[in-house]
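Q: Once you scroll down, you'll see the structures, which are given as structure tokens.
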Structure P
Amino acid sequence: MFPRLTHWQERFPEIFMDILYLLIPLSVTLVFFILGGLWWAIDRGQFEDIESEGARILQDPES
């Protein structure tokens, strides 16, 4: 009545958990890198004066 499961279908829960054991630490590491980059940019003053940088591009270069 029911089709027979293949070997892969029988092992799917185990394979799914193995992938999660890899992906969860990788995603946590990626979040730490993103937060570290954001902290670095804020600490170095990248976001201190945003308005004048937009106006500086529109000005003529001084020769």
Structure Q
Amino acid sequence: MKKLYRHKIGTHGTPLASGIFSGLGEWMEVSPGVLRLGYAVIALLTGILPAVFLYLIAHFLIPEKK
């Protein structure tokens, strides 16, 4: 079973803000860009504040990959 981790470094070696979508994309075997786009659409449809809270909660709950 695969574990879910945050990745602070992207696939091209670039630093990421939190790495949530990079780790989630690897875990789900989906492109992180698709997840970011979907998250942006959901954030715009529901209001920005709930999406920010969800992102912060995920940041603290998902461990960073070392």
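Q: If helix-only ellipticity at 222 nm (-39500 (n - 2.57) for each DSSP H run of 4 or more, over all residues; to 500) comes out at -18000 when worked out from the coordinates, which of P, Q was used?
A: Working: P: -25500; Q: -18000.
This value belongs to structure Q.
Q: Could you tell me which structure in P, Q was used to calculate percent of Cα pairs over 19 Å apart as 67?
A: On the way: P: 67; Q: 31.
So the calculation was done on P.
Q: Given that distance in nm of label points 7 Å out along Cα→Cβ at positions 19 and 43, derived from a single structure, equals 2.0, which label among P, Q identifies that structure?
A: Q
Throughout, read-outs are computed from the coordinates displayed, never taken from laboratory work. Note that the structure is a prediction, hence the values are computed from the model and not measured. Cβ atoms are built from the backbone, for glycine too; each structure is taken alone.
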